[in-house]
1. I have 1.00 for FRET efficiency 1/(1 + (r/R0)^6) of positions 105 and 137 (r between Cβ atoms, R0 = 41 Å, to 0.05), calculated from one of the structures I, II. Which structure is it?
2. From which structure (I, II) was helix-only ellipticity at 222 nm (-39500 (n - 2.57) for each DSSP H run of 4 or more, over all residues; to 500) calculated, if the value obtained is -5500?
3. For the read-out mean count of other Cβ atoms within 10 Å over residues 97-104, a value of 18.2 was computed from one structure; give its label from I, II.
4. To which of I, II does the computed value -0.35 (log10 I(q)/I(0) by the Debye sum over Cα atoms at q = 0.10 Å⁻¹, for residues 33-144 alone) belong?
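Just so it is clear, none of the values below were taken in a lab; they were calculated from the coordinates. From a predicted model like this one, the values you see are computed outputs, not experimental measurements. Cβ atoms are built from the backbone, for glycine too; each structure is taken alone.
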Structure I
Amino acid sequence: MYCYVYDEFLQDRRYERDLSLIETRLTDLGIAGKIARLALFRDSHELIRDEIRNGATTIVAVGNDRTLRRALDAVGDTKTVVALLPVGPQGVLAGLLGMPVGVLSCDVLSARIIEELDCGEVNGRRFVQSVRSEDASFVARTKNYTLTPLKKSSFEVRNLAEPDDAGTQSPVDGRLSLIIRSTRFGLLGKRQDVSIVPFQEMMVLFEKMTEVMVDGESLPGKDFAFRVIPKALRLVTGRTRKF
C-alpha cells in the first residue's frame, strides 16, 4: 500500500496544478494511495510511523530533498520502501536517484526499481549524502591508522554525491569516503590537493568545538564517530540514477 507524504510547502496554490496532474496519473497507473500532509506543528516522524503501523508498505515523499530525508529518518530500520516524488525546486537527490520532477516521476515510481543503499551515521544521526566542515584542524582515526592533515583543510564524509574532483562514491559498496581538500601555493599559483580515504568506521577529532553540516543540517561537537550501515535504505530509483 502506498502512502504519499506531502511536504507543507505544497500547500502553496502555485503547486495545485502539478499535484492534480500527479494524482490523476497515479490513479491511471493503479498506484494511488492515502495522502498524509506534513504541517508545521505536526510530528513527521510519528505521522509516518503511524502509516507504517497501519499497513503502508511504500512511503512516497512528495516534495524535495528535505521531504525525503524526513521520510527516511522516520522509516528507520523498518525496511519500508521509500521514494521521492519531486515537486517544486529541487536539491540534488532527485537527479542522483533518477527521479524526474513532476508528473513524469509517476511512471518511474510505477516501474518500482528498488535499490538497497548504504546509509552513513555520525554520532547516532543518519545521513544519505554527506557530512562536511570547512577550514578545520582535525585528526581522523580508524582501527588501522591515524590521519593528521598538516594544515587546516576542508573535511567531508560522503555516502552519495554528484561526481566532482573527488570522483564518484558508490552508496552500494558498504563504505563511506573521507575527502580532505587542502590548498597550497606554488610558482604557478594556488592549487587544491584532494585526498580520498574509504572506510567503514572512523573517529574524527577536531581541535576545538566546531559545527558540521549533516545533509545540510547543523550538528555541533568536537568528536564525531562515523560508521556505514550497509543496505539500510530501500529506495525507488530511475534508470538514469547516477550510481
Structure II
Amino acid sequence: MNSEPHNLFLIKEEQIQNSQIILTGSEYHHIKNVLRKKPGDIIYLTDGSGIQFQVVIENIIQNAMVCKILEKRKIPRTNIINLDLGIAPLKGGRTDFIIEKGTELGVRKFILFNSKFSVIKNFSQARIEHFKRIGISAMLQSQQYYIPEVKFSNDITEEFSNYDLVIVGDKNGNDRIVPGIKNILLLIGPEGGFAPEEIDAFSKKGAKFTPFSKNRLRSETAAIAGIVKIISYYEQ
C-alpha cells in the first residue's frame, strides 16, 4: 500500500460494481480535469465507513471514469477515544469552523443543542445537511475514513447517558480530566455562556467543569482548545 499523501474521494455503495467503481459528477470532474489523472493512475476512495479502496483508473469515457479495485481494507480510527462535541449554534460561519476543525482533529459526532443564551435556536434539516457536507469535506481533506455524524438535540442532557464522561468548558471550573475514559462528550456554550439553571442541570447529571485556558475564550476557540486538550491527555 502506498503510504504517500494522496487525495481522497467519497463514493456511494451503488457506485461499486463487483470489482469496479464508477466515478461520475464532481469526483469525475476533479480527478480528470483538476488532478489530470489518466488511465493507469492509482487513486484512493472511501465509502465513509472506514473502508479504503485503492483503485487504478481503467478507462475514461464521457462523464464517467471506470476504476478497478486493487485493494480494499479497513482503516482504524486515528484517535483512541470516542470524543463527541455538543455545541450551542453560533452566528455566521463560526459553527462551520468548529465542525471543520473538529472533524480534522477527530471528533466523531457533533450535537447541536438549544441553550438559553443561544442567538440561533433551531436549524432546518437543510442547515443540518449543510453541516454534514462541511464534515465530509474536512474528513476527506484530513485523509480520514469515517463521516462525522451531525444531529440536533432539543435537550442535551438527554444525551449524557450515552457517555462515560461529560466535560463542560468553563473558565471558572476546577474539575480535572478523569483518566481511563474512552467515551466523552465535550460541551461548549454560546457566547453568553450557560445560564445558572443549565449549569445546575449539567452538574446534577454528573458533568465535570474544566477550564481550557486562563483567558476568556470565544466559543469556537474554546471548542478547539477543549478538543486538543482532551485528545492530548488521553492519547499520550
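1. II
2. It must be structure I, since only it matches.
3. Corresponding structure: I.
4. This value belongs to structure I.
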